[in-house]
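Just below sit the structures, each encoded as structure tokens.
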Structure 1
Amino acid sequence: MNSDIILLGHGSGGRLSHQLLDELIIPALSESGSAGQNDAALLDTPSGRLAFTTDSYVVDPVFFPGGNIGDLAVNGTINDLAMMGAEPLWLSVGLILEEGFSKNELAVILASMRKAADSAGVRIVTGDTKVVPRGKADRIFINTSGIGVILHDLEIHGANARPGDSIIVSGTIGDHGIAVMASREGLELGTSIKSDSAALNSLVAELVAGLGSNLHVLRDPTRGGVATTLKEIAQQSGVDLLLREDSLPVKTAVKGVCSILGLDPLYVANEGKMLLFAAPESSARAVELLKLNPLGIDAAIIGEVTGKGSGRISLETSSGGFRSVEMLSGEQLPRIC
């Protein structure tokens with residue numbers, strides 16, 4: 001029996017399952033010993049509103065420049081909570097492992113999850129593991145759910161964009177999608193493009209404290225990229241937007257790859273960036289706060305809300321013309337998160 005790979009018996013609920021939990025998964029993700037292994041976690045809830053989210057991660061490949069499926073899952077769920085202005089507190093982790101998956105690779109993924117959670121000040125408090133036969137999954141899928149607390153009375157959500165608001169992005173766009181695509185396809189780009197996967201909760205806390213009620217919308221532009229996310233916000237809020245192509249922060253390498261492959265950076269996924277809508281009188285302060293943090297050093301104002309409308313987005317191009325920005329009917333790059 002090969003002890004270095006996942007077997008169907010590791011999902012049986014029997015001795016092998018307990019060995020996998022006790023020897024690898026639980027020590028990697030939490031301090032909970034065998035006495036703390038119950039059907040649910042008991043949590044002391046702070047006063048305030050709660051935010052709750054869940055997401056599943058199926059990225060291919062599971063390891064890519066700048067991260068792997070593990071820290072991607074943790075950071076992504078933390079960010080979904082943070083985008084509501086919440087302080088993320090607790091995560092659950094559900095693992096679906098394919099028979100034959102390497103235990104060594106699983107150990108690396110678990111360690112990266114723990115590191116990401118610890119760095120963000122978030123605890124992994126409960127979870128589940130299942131093993132499926134060969135060919136019934138793609139090595140490893142991860143589901144993470146998260147709970148956070150909102151300790152302020154601000155309304156930060158996608159339907160809160162207002163006419164005159166400045167639209168700000170916290171950094172360069174398209175890094176994650178291009179890094180994953182290049183790794184998956186074995187492309188030699190002649191440059192190091194890395195995923196931007198990162199937890200943004202500390203950055204959000206600084207914005208909430210610094211902008212208060214002038215902070216209206218936060219959203220992380222993951223699948224579908226900046227364009228799709230802005231379209232969602234515009235439709236939710238019933239407003240029209242104007243973007244300026246020359247203001248979009250895109251790394252030269254990312255722009256070059258997109259140009260060669262016929263991709264639009266506006267539609268390429270990000271995993272460590274956020275969009276924010278702020279009252280115009282606070283836009284300069286927002287950018288200042290972002291740039292004080294290493295995760296926001298490339299922040300830029302990329303447009304504004306022009307008024308009430310039907311969710312139309314216009315992009316002022318580098319040549320001085322205008323084009324409409326719509327959602328794609330499908331995806332430019334499959335399996336990027």
Structure 2
Amino acid sequence: MGSNIVMDKMDNNIAEEALKNYSDLKEKLELALNLVDKTTNLREAKGYLIEAQNLFRGLKLYREDREELYGRLQNAFDDINKQIESERLLFEQETSRNFAALKKRVQEDVEKTIKSDDFHASREMLKELQQEIKNVKLFREQREELFGTVREAFDLINLRQDEERSAYEKESRKNHERLKARVEQGLLQAEGTHEYKETKEFLKKIQSEFKGIRMAKEQREELYNRLQTAFDILNKRLDEFFHTKKKNWEVKMQYRLSEFSAEIFLQEEKLREDRENLKELEDQLEIIVSAGKGENASIGLKGRIASVNTSIKNKLNKIVTLKSEMEELERKFSD
């Protein structure tokens with residue numbers, strides 16, 4: 001060992017420094033190699049070796065001592081680098097498999113969402129894809145490519161929904177104009193005709209045209225209220241007619257049943273509107289959440305959703321009550 005070489009070419013101070021440096025460096029190298037053996041993190045292990053390597057800089061050592069210690073350090077570097085390279089190759093193989101499988105899945109699911117008319121289900125499918133892409137091992141470029149494909153699908157769904165909403169609004173305006181003329185005709189007839197039975201049937205026919213028709217909520221309520229006014233006017237005139245002509249109780253009961261039927265229909269229409277409104281609000285909330293706009297942007301929508309749910313519950317209870325009263329009246333009528 002170099003520390004045993006005769007030190008006739010060096011003065012005693014230099015020799016002592018070289019020996020002390022060798023002893024200290026050997027101890028620190030042993031400590032670093034021990035830490036490398038204990039850790040399972042290869043990047044951390046390489047960091048220990050780099051720190052040990054830095055200790056050699058500017059340190060006075062005999063050449064043989066330096067070569068001995070540096071050789072041990074280099075062997076440790078070689079071993080760690082081999083492990084890192086092996087780990088890198090395994091990671092590349094796994095990411096390649098993951099990317100190929102997930103890319104196919106993304107293409108298939110995105111194609112399904114493009115063809116589907118169920119925007120809510122499509123968004124749920126895309127959100128599941130986003131979570132899967134986030135959790136699986138991939139290179140950054142691969143992950144960004146898949147995320148980009150999913151984002152494009154989200155944009156397409158939003159565009160299709162906007163186009164559908166625009167078509168809905170156009171059809172709603174057309175339906176409003178047509179049905180408004182019918183309601184006004186029914187109102188005039190209710191105010192002036194003496195053909196009570198025919199007028200009642202005409203109003204019921206107009207009422208049936210509200211079922212399933214596309215129309216803005218405010219416009220639907222406006223026309224239905226006008227139609228209900230026509231019913232009220234006709235019923236009032238009928239009451240006066242029955243009072244004047246002293247018609248029998250059976251006829252009045254028939255019209256009372258018609259009133260129940262009309263009111264139940266009105267409540268069912270309003271219930272349907274509430275449910276449509278609830279679906280639209282939930283879709284809006286979905287868009288906000290998927291856009292990542294945060295809790296503040298969704299607070300108002302959540303409050304409106306809760307209010308609509310309460311309204312739906314109240315209408316359901318009212319419909320049950322009306323039907324019960326109508327059944328009781330029918331029993332009396334049949335006795």
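Taking FRET efficiency 1/(1 + (r/R0)^6) of positions 70 and 262 (r between Cβ atoms, R0 = 41 Å, to 0.05) as the quantity of interest, name the structure among 1, 2 where it is greatest. Across 1, 2, FRET efficiency 1/(1 + (r/R0)^6) of positions 70 and 262 (r between Cβ atoms, R0 = 41 Å, to 0.05) peaks for 1. For distance in nm of label points 7 Å out along Cα→Cβ at positions 94 and 158, which of 1, 2 scores largest? Largest one: structure 2.
I have 12.8 for mean count of other Cβ atoms within 10 Å over residues 54-61, calculated from one of the structures 1, 2. Which structure is it?
Working: 1: 17.0; 2: 12.8.
Of the structures listed, the value fits 2.
Which of 1, 2 yields 145, 33, 32 for Cα extents along the principal axes in Å, as computed?
Values: 1: 66, 50, 33; 2: 145, 33, 32.
Matching structure: 2.
Here relative contact order in percent (Cα under 8 Å, 6 or more apart) is compared for structures 1, 2. The highest value is that of 1. The maximum of distance in nm of label points 7 Å out along Cα→Cβ at positions 166 and 302 over structures 1, 2, that is, the highest value, falls on 2. Kindly point out which one of 1, 2 the value 32, 18, 11 was derived from, the read-out being semi-axes √(5λ) of the Cα gyration tensor in Å, for residues 142-205 alone. The structure behind it is 1.
Of structures 1, 2, which gives -31000 when helix-only ellipticity at 222 nm (-39500 (n - 2.57) for each DSSP H run of 4 or more, over all residues; to 500) is computed from the coordinates?
Working: 1: -8500; 2: -31000.
Structure 2 accounts for this read-out.
Readers should treat all values here as calculations from the given coordinates under stated rules, not as data from a laboratory. From a predicted model like this one, the values you see are computed outputs, not experimental measurements. Cβ atoms are built from the backbone, for glycine too; each structure is taken alone.
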